[in-house]
Structure I
Amino acid sequence: MKLGVLKQVPLREVWKNEASDFTTWLVKPENLKLLGETLDMELEPLEQESRVGKYSADILAKNLNTDQTVVIENQLEDSNHDHLGKCITYAAGKEAEIVIWIVKKANEEHRKAVEWLNEKTDDEIAFFLVEVEALKIGDSDVAPNFKIIESPNEWAKAFKRGSDGISETGQLYQRFWTEFVEYAKTRDDFRRRFKTTKPLPHNWMSFASFASGCGLSLVCNTFSKRAMVKVYVSHHSPFHEVFKERYQEIEEALGIEFVCGTAKDRTYAVVSDFDIAADESKWGACFKWFCDTMLRVLPEAKKLTNG
């Protein structure tokens, strides 16, 4: 058997310009998927050159596995202090929960800086330092390759793959939603208004739209240890501006406070601290909170769509 020799191709031969070539290439869903597979995330692009004051984050995305906001900063050179500062600035400006810094080569001082950030910040934000390389064998096409240099310890544990192809966290989510569906069947008040969907190994369960481009979903995140009832309003919805301008009416009517997303597709989340991985005997309390909160939020949300 004849084996080829794997060779590295200079990044600037593949992407001459960092912004117009590499970022424009990476933001395409099929390419962002390659990065996501390396990090055990399902990344959805939201915006390229997303404004943060007078600056711009290279890519704003969402991790569909956890419904977290992701900032991606690209650097086709060795890591430097300037881009480390940009990562922190953009994370703050976008209220990001995941920061991915992609570089040609990670210097040791910056690797240690990212490690320190992961150790000293709470579990609601995660920093990743990733190297990108371009590879080919002989005259083959160039293939991009991402290598994780630094990541949160808990992330690696949470997404350890099982033999069935579903992560341990995914199995936990699927079991959680399966039990939620069984609980929901015992709630006549909930069943009259909502139809549950098939339990999947994801951290959310979505429900049918209550108005054009508007829906409700449940989220339970092992990483941030939070449970959420979310009102989702697509930027294509005729009610997008209505919710943006009047969501406080729901807060006042119910005595709650929304955590509002900043992406084009707006989300308004009622949040409760809850760690589903800590004690499964307490899941019932979370199921009850989910149902009670959805039943309270739905009528008020409908009022905004009914004028």
Structure II
Amino acid sequence: MPPLNGLHERLFHRHPSNPILSAADWPYPSNTVFNAGATLLPDGTTLLLCRVEDRRGISHLCAARSPNGLDHWQIDPHPTLMPDPKNHPEELWGIEDPRIMWMPELKQYAITYTAYSQSGPSVSLALTKDFQTFERRGQIMPAENKDAALLPRRIGDNWALIHRPVSSISEGAHIWISYSPDLRHWGSHRVVMQARRGAWWDASKIGLASPPIETDRGWLIVYHGMRMTPAGCLYRLGLALLDLKSPEKCLSRGEPWIFGPEESYERDGDVSNVVFPCGFTVGNDGDTIHLYYGAADTCIALATGSVSSLLDWLDGNGQPDGEE
């Protein structure tokens, strides 16, 4: 373990204009806007697929586009993807928290999102080429399950899905991976990382934040950890690196958290003390990360970091999972 001191390296830097999007920006009535998936379109436009909660408490998804990923957002005038409980009963109480991955083999974007029903949250999948029309594949992981993203290419012959089931059998909520030959039938379920126990910052629940970033050293993941405190839940972010060829193997997991709620828009809102990314983009330099995160379940904020800096930080602050 590296020596402890009072100084902490800042790996992500908040944009001075935060929050960059909120319900006040929306072209139709909404309660809150947060937890957006993100991608870069071929023309360089940043697209955010935002979770929009209405005043019933039901969420849908709406696209916002920006030429630079910072401002001048063009927001769809109507919801982009609405719940469809008639054809998909698992979406009865809304759809939430999308993660977007470009899939070169399919020549489409894959959107994994949380579908909420009477049985609880589950993982659903939709494919799109243009974020205007969507091919719903429906539920791919039953309740209770969420925080899911696909890897952009097959591992061997199979697609891989990172997700977070909750089981009454095991304590805590852990990050798992599952494999599928066709994006419909899933198996070979394995635990990737476990929630720590005791006083750790990620001792209650962990889950994938934004989708994995492929590097020459492994799949770099930002994950969230939730700790119960006397004042309620506290969400912070950590880092881990998974093996490129066998992503069920965690090569390194950071011990300290790297990003947590500090600003007023992160500490005060519908759900206080939450930073929750669902998407990122990487710049033309292949290194600069724009991390888009929900703040206090109320608005969308932006933090900027560097892939190389994250990997360097893991070298000094990480170890294989399970070797606390």
Structure III
Amino acid sequence: MLDRFKRKVDYLRISVTDRCNLRCQYCMPATGMDWIDRDEILTYEEIERFVREVAVPLGIRKLRLTGGEPMVRKDLAGLIARLAVIPGIDDLALTTNGLFLEQQAQALKLAGLQRINVSMDSLRAERFKEITRGGDLERVWRGVDAAMAVGLTPLKLNVVVMAGFNEDELSDFVGLTLNRPYHVRFIEFMPVGEYELFKQVGYVSSQRMRELITYDLEPTEMTGNGPARYWQVPGALGTVGFISQMSHDFCSSCNRIRLTADGKVRHCLLSDHEIDVRGWLRGGTAPAEIQAALEADIQLKAENHEGALRLSGQSRTMSQIGG
């Protein structure tokens, strides 16, 4: 599937729930959100049908499951097993906060999950607890170890960098890659979620991050499905990636669309434009009709997001859209 700028769209991020067991400061209020009603959430059968009958015929080859926190939804391994056997799917990954990973890693791997990203915004237990409003860093590390043990690799650690919160830990994160095959990714803070916090602290640019890192980094040939640009300490087992959507947008190579937990397809994270496929899936609309609607919609995908700082009117948070 090509958009009007000849960008190939082959990557679908699927949010299976808007709910989460944490309340990260940059994502949602401490009190949580008004959760989507359960009958509005796509069933696993509907997600499978959308992928098999609509997305794959349009050229989708890569899937990532997100939330909220995807592992708070029951029998996630069951959904993964359904998706893993769909002909045409080459890559099946998951993004998680890691709190349930120790218990579920083996089942997810056996179901067909290939790799995993774990959110980890601090290496200091008390700071991690503060940023996440209750997260247990030791428990997350046990989950990381479990994922590595069963082969959910390459394993990436996602770090949202916020001024005044954790930019003093960048070198500590880089140090993790020296003797372990972790792929640490530093992500510029975005105005999606708790916009008031973004207005207060702003974002730390990737250029500034590199200036703060005390290790020498050299470019590496590693690539992924997403927008990260990867570097490496010479001789290190792992890599260091920078996702610079604020300081240097990657719109020219955007290859993704998103399916929200309540069945909306969004062709840009930083746009409120959505089309509702849940009604079509439940109303018996033919897959070819849904495909045609998506092909038409993808032609509306903008050339770039024209500066995320101006897109402060987001009506949905990251947990509602899908991380």
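Quick check for you: by mean count of other Cβ atoms within 10 Å over residues 31-38, which of I, II, III is greatest?
II
Identify which of structures I, II, III gives the largest calculated value of distance in nm of label points 7 Å out along Cα→Cβ at positions 63 and 223. The partial results should precede the final answer.
Values: I: 0.1; II: 3.2; III: 2.4.
Sorting by distance in nm of label points 7 Å out along Cα→Cβ at positions 63 and 223 in descending order puts II first.
Quick check on the output: 1.7 is distance in nm of label points 7 Å out along Cα→Cβ at positions 39 and 55, derived from one of I, II, III. Which one produced it?
It must be structure I, since only it matches.
Where is relative contact order in percent (Cα under 8 Å, 6 or more apart) largest, in which of I, II, III?
Numbers: I: 11; II: 16; III: 22.
The structure with the largest value is III.
Which of I, II, III yields 10.5 for mean projected area of the Cα convex hull in nm², for residues 135-278 alone, as computed?
Corresponding structure: III.
For structures I, II, III, calculate FRET efficiency 1/(1 + (r/R0)^6) of positions 23 and 167 (r between Cβ atoms, R0 = 35 Å, to 0.05) and state which one comes out highest.
III
Among the shown structures I, II, III, from which was the value -7500 of helix-only ellipticity at 222 nm (-39500 (n - 2.57) for each DSSP H run of 4 or more, over all residues; to 500) calculated?
The structure behind it is III.
Each reported figure results from applying straightforward, stated rules to the coordinates on display, with no laboratory input. Note that the structure is predicted; figures quoted are calculated from it, not measured. Cβ atoms are built from the backbone, for glycine too; each structure is taken alone.
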